[in-house]
Structure P
Amino acid sequence: MVRCGSATQAAARLGINHTTVYRRISALEERLGKSLFERANNGWVITPIGERIADFAEAMSENAHSIERHILADSHELTGLLRVTASAHCADRLLMPALQKFILRYPEINLEVIDTAVEVDLASREADVALRGTDDPPPNLVGKRIAQIAYAIYGTPALKEQVEAANPDSENIPCITWVGDGHTLPAWVKKSFPNTQRIYRATSAAVMTAMVREGIGIAQLACVLGDPDNTLQRVNAKHVEQGTALWVLSHVDLRTTARVRIFRDFLVEELENHKDLIEGRMG
């Protein structure tokens, strides 16, 4: 709960039911004779004793994972499990083709691919290598900056023509953005189509892209997703948000682990061949 912010997210991360999370917390509170969380209007709030216990638990977790990473770092075999994580737009267009080539070259390495919108913890070995958008990688991670992720506004050819012929101040320009608190809008909508009342929302890049393909609305997508899609075209807009840099990262303790190092170097080489696509120069 401390790491994830809610019992539901903690349960998803642990692969259990959220009621099990509550039962385990209650059991620990009963054993300690102290309350670890208190119910507030906006959710659960950790108590001071809960914060101290969380600090001890984090230290214990890091020590345990550090032992595991150092054991792995001594292994030079090109076998075993390798966990790779990437966001949806990177996984589909960039990671999958590289994985196919890597598997053919190193068939003894078993791969797990984690496609998630939430950053997984490399220190806890939730993944070994991450393809991640960030401008400030944590100091305990090492890797290579590949390119700057470019974005553009996309729509179907028919919707592109309709939007570009309309007044930007129109209330009827359909825009697709992320599910949030239900009323906030991203900068590209506020600055390009400030008066639109037609707002649709999605929870993932895959769903958003599918909605754009169906002509439901226009959306800001990573160029690595939008440009290769023959059903979509870039829509002229006053403002497009700037993306972060794309990095290939792994934990510093695993930098000498053979399968991690070789995969990281292999992925960097493959991705550098697609810099024009990532940086939006293919559209």
Structure Q
Amino acid sequence: MIERALELVNGRYWHYRFSKKANAPTLVLLHASPRNSAMFLPFMARLQDHFNVVAPDTPGYGLSESLAQTPEDIYGYLPALRAFLHQIGVQKCTFYGSATGAQLGIAYALTYPNDVRKLYLDNAADFSDQTRNKIMGQYFPDLTPRADGAHLRQAWAMAGQSFQFFPWFEANEAHRISNFEPTAAMQHTSAMEFLAAGTAYDLAYRFAFEHERAQKVQALTVPTVVFRWLGSMLLPHTDALIAAGLPSNVEVVEIPAATEARLTSMAEVMCAAIEPGIV
């Protein structure tokens, strides 16, 4: 059963989803920005019979409070994340991260390698400086509430175009990633994730793009799997990461494009790697 809880850590509330499995290894899921742990519900359903699963909302996203002190980079989240995990009884675990979550997992493994059994990276990438600079300049429009509701129209446009283009602001055939037309309900859910994160929705998001560099993955010392998801909007940039060269402790596993097959395939890979007796 997947449950939800709030945990007060150093005066700030963390919201998280979890599924307890006695005598099973702990798996921590780290979400993409500006999303939250709700994105993992279908994935958790596939993992809960094999892992003790914990999926926190990153501070400032979902229902987790922002950190008391605004971080200056992605590493600024790590002490609070570690304190949260320790408080709920997680000392050493496996991490899975998607997009921003992947970069948070990389940073955690670089900083606290003895706390990480294994690291799974999904939607991980390497960006050229030119691409990164363009993203940093145009990807994050101001969503401060305005009397004419322009911020709502902006969030709606970002949400819709993100399904079809990457970067979302390059709404042209050269940057098309899909012909999929999101339903109004899907676009609404996505837009609300931007708005729910408030005017600082871009904080962890920006830090992730800044951290998307091959040398960060090349510096990892923990056992790591890079999922090469064939349906990822970041696939060319994941391939750039792979082409840059990865150390022997980093394995690449190809994952099918379709959503259901993707989740099932990743879960199978992760469950097959469980070491007997490790909790």
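Bear in mind these aren't lab numbers, they're just calculated from the coordinates by the rules spelled out. Given the structure is predicted, the values throughout are model-derived calculations rather than measurements. Cβ atoms are built from the backbone, for glycine too; each structure is taken alone.
Work out the source of 12.1 here, i.e. which of P, Q gives that when mean count of other Cβ atoms within 10 Å over residues 33-40 is computed. Going through each structure in turn, the value belongs to P.
Structures P, Q were shown, and mean projected area of the Cα convex hull in nm² at 17.5 was computed from P. Taking distance in nm of label points 7 Å out along Cα→Cβ at positions 105 and 169 as the criterion, the highest value among P, Q goes to P. When relative contact order in percent (Cα under 8 Å, 6 or more apart) is calculated for each of structures P, Q, structure P comes out greatest.
Supply the structure label, taken from P, Q, corresponding to distance in nm of label points 7 Å out along Cα→Cβ at positions 17 and 249 with the calculated value 3.1. Answer for the origin of the read-out: Q. Rank structures P, Q by distance in nm of label points 7 Å out along Cα→Cβ at positions 177 and 201 and report only the one at the top, that is, the highest. The maximum falls on structure Q.
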